[in-house]
Structure I
Amino acid sequence: MLAACRLAAAEPLALHIHSERAMFQVLISPGTVGTDDFVLQLMSGEGNPLPVKAATMVLSPPGSGLEVLERKATPGADGYWLVAEVPVARAGRWHLRIEAVTAFQKIALEDDFEVPAP
């Protein structure tokens with residue numbers, strides 16, 4: 001299932017990944033081929049802020065032969081996590097996995113999204 005929503009050429013991509021244990025919202029800006037920033041909002045399954053100690057993002061273009069990118073996220077003062085300046089080498093389908101570590105558990109959610117052609 002593609003979780004991306006592309007409303008206009010100038011708008012970022014938005015993903016919503018949900019399980020019973022957690023809900024992750026991801027904003028990919030500018031959401032195009034090139035260098036993108038990923039802002040992660042990490043919440044419990046009920047929608048409350050998740051007390052995360054560390055977060056990692058894994059990004060890969062399925063079946064392309066390109067290298068898998070794994071980056072640590074940095075916590076922001078606003079409670080969101082940032083993965084800055086991520087190279088998105090091509091348009092098309094990408095697979096995203098976010099791993100969040102709390103004091104008691106590691107939660108991983110994943111989904112695919114589509115980067116539009118230039």
Structure II
Amino acid sequence: MVKNKIYVIINVILPILLGVLIYIGDKFHLLPNYISNYIPDGLWAYSFTATILIIWNREINIFWFIILGLCFVIFEILQFNDILKGTGDILDVIIYFLFGFSSIIINNLISNKS
């Protein structure tokens with residue numbers, strides 16, 4: 001149970017908090033644009049993917065990962081069409097998939113050690 005709490009803190013809560021800090025830092029123009037524009041999105045995708053893995057006891061459920069990928073794409077399409085606030089950038093989609101995939105890889109590494 002303690003391992004699960006640590007996993008949640010490291011893979012869900014910390015990425016979200018780091019993304020928020022980067023977002024706040026951007027308001028003061030402390031960071032380069034490529035960090036403030038893309039890293040918070042990637043951290044959100046990492047955290048979201050880790051959350052799905054936690055819900056499914058770290059087992060990869062293809063159905064939910066298809067839904068996850070669709071969420072990544074639809075979110076950006078909605079931004080591109082001015083339905084949601086944002087830019088709607090293909091690079092965001094790439095970042096979502098890179099960070100989401102890294103969450104899956106780290107999950108597998110953790111699962112293999114357990």
Structure III
Amino acid sequence: MNAVAAERARASIARTGELVSVRRMSTTLPLTVLNRADVMAVVAGYAPVELVAGITAGSRKVVLSQLDLDAAGFPPLKKGDRIYLGKLFETQTTISAIDPDHREFQACLEISTTGT
């Protein structure tokens with residue numbers, strides 16, 4: 001990983017992104033937050049031509065810096081972790097896929113989420 005490029009990507013996300021809350025929940029009831037990191041991310045919907053198997057209307061693409069997750073002490077992301085969106089983190093989404101080799105930005109993850 002090119003540290004300079006990774007830091008540049010992190011700064012770009014901080015400039016253009018929004019604050020999201022990444023959370024790992026317990027697997028037993030009542031659900032509790034095991035890990036939480038509030039980080040900057042670029043959030044976008046998918047274009048109609050991108051709606052293929054596993055990606056449906058309402059799915060979102062979230063790009064965030066692995067450096068930010070590491071700095072917050074968050075363990076490696078996994079399918080099923082949640083990303084809360086909105087000014088008050090009122091919109092819950094669930095991670096359905098993670099691409100650790102996001103090609104536009106060094107040390108960034110491209111994540112597909114589903115949810116309201």
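Every number in this text was worked out from the coordinates using simple rules, so none of it is lab data. Note that the structure is predicted; figures quoted are calculated from it, not measured. Cβ atoms are built from the backbone, for glycine too; each structure is taken alone.
-25500 is what came out when helix-only ellipticity at 222 nm (-39500 (n - 2.57) for each DSSP H run of 4 or more, over all residues; to 500) was calculated for one structure; which of I, II, III is it? Intermediate results must be reported in sequence, preceding the final value.
Details: I: 0; II: -25500; III: -5000.
Structure II accounts for this read-out.
Distance in nm of label points 7 Å out along Cα→Cβ at positions 79 and 95 computed as 3.2: which structure among I, II, III? Traced to structure I.
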